[in-house]
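Colleague: Below you'll find a set of structures to go through.
Values quoted throughout were computed directly from the atomic coordinates according to the rules given, and no laboratory measurement underlies them. Since this is a predicted model, take the numbers as computed values, not measurements. Cβ atoms are built from the backbone, for glycine too; each structure is taken alone.
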Structure P
Amino acid sequence: MLFVDALKQTPLIAVLRWITPDEIEPVCEVLIEAGFRMIEVPLNSPEPLKSIERAAKRFGQDALIGAGTVMSPEAVAQVDGAGGRLIVMPHFDAAVVQAAKAHDHVCIPGVATPSEGFAALSAGADALKLFPAAMIPPSVLGAWRAVFSRDIALIPSGGVTPEDIPAYAAAGASGYGAGSQLYAPGRSLSDIATAAKAYVQACAGASRP
């Protein structure tokens, strides 16, 4: 699945921090059934490459699967070897962005200032992860949108809840990272499904300017 198509269908990235290989397939199944089309396994999770490989093998046609917390070009190569096609970072590092693009993968670096954002775009970033979202509330994102054109995806991540989405959408957000409010170790599949539906419904009901 292409990034633009995934973002258009459901502008949500599931952040499955601490997920295990044994959990990945049932959790992905629930998320995809709810409407999610982008899923990341942070690399500080247990055996993350195994989880990415299992998810990509089974769900790669239905969703964009990849890794979060990608910190080096070497990690990009490892994710590529596991079949991941999405590279999400907590920071901006031009070398990591360029490595991701060399593998023809979608790359979304984390940025906290417009200067970082423009530098990331110059390096080849496909979208910008506004991280942590608590530092960039809707009012600030709206100010960013005045200088970042509509074709540049701005994706607040880190603590975004379904209740936050309408205000972010009105300010010009393109998508959202859904983390601990969506998945946490020990959470039941039914609870994950309920949370996933809440995020998807919030996106469907949010209007953009």
Structure Q
Amino acid sequence: MPNVSNVKTKFFGAVDETDADGISVSASIGSATTLTLGGVLIGSDGSYTSGDNIGQIITITSAADDSGITFTVVGTNAVGDALTEVVTGADTTVASSSGYFNTVTSITTSAATAGAVTAGVLGSSRAGEMGTGTVFAGRTRIRGLQGLSGASAGNLLFKNTSVTGATLLTVPTQAAAELIEPYIPDNAVLFDAGAYVSFPGAAATITVFYDG
């Protein structure tokens, strides 16, 4: 007897590559104020938006010692919930958010910066992914997926519990624009605490079929 389930779909858009000043270009800040969001990744509405249902790490690059101040990043996460994070500045290097942002509407400093700063996105995070997304935040089964691979070979990683949880499904992709359509057995792959996907820059777009 075939499996009967309430199958849903979720689309994940393209992931932005690393761009250190894609959100805010180089500027010295003279007081506690909001950075000008004017990089190439900023949309016509004056904010940053990643691909559909994708979260990415936000970076703050300091030309001098900003370790004594903070940068408050305001936006939303990959499922559209409000997300605010206070990021401590770095000393002539890069500070990055621990959260994954789908949108950024403002970045505010707690004081003047010691030198020029830029804001952008990180294309390869501490865990190796360029972007992350939530398939379903509860018990589910992934029944299939279809998409288009990107410019570099790699693996799509589907994880249990969170974006840093155990990898239960790995889907390799090619270094060319080719169809991603792996075979998944009829019983599907069970994620008992939620299914999350991380992109290593290998996929341009994917649609995931899951129980929901």
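Colleague: Work out the source of 0.20 here, i.e. which of P, Q gives that when FRET efficiency 1/(1 + (r/R0)^6) of positions 35 and 123 (r between Cβ atoms, R0 = 25 Å, to 0.05) is computed.
Modeller: This figure was derived from P.
Colleague: Still on this structure, please answer the following. Out of P, Q, which one gives 9, 33, 30, 18, 8, 2, 0 for P(r) over Cα pairs in 10 Å bins from 0, in percent as computed from the coordinates?
Modeller: Among P, Q, the structure yielding 9, 33, 30, 18, 8, 2, 0 for P(r) over Cα pairs in 10 Å bins from 0, in percent is Q.
Colleague: With mean count of other Cβ atoms within 10 Å over residues 11-18 computed per structure, which member of P, Q shows the largest figure?
Modeller: Looking at the calculated values, the largest one is P.
Colleague: To which of P, Q does the computed value 0 (helix-only ellipticity at 222 nm (-39500 (n - 2.57) for each DSSP H run of 4 or more, over all residues; to 500)) belong?
Modeller: Source structure: Q.
Colleague: Now for a separate question. Taking relative contact order in percent (Cα under 8 Å, 6 or more apart) for each of P, Q, which is largest?
Modeller: Once relative contact order in percent (Cα under 8 Å, 6 or more apart) is tallied for P, Q, the winner is Q.
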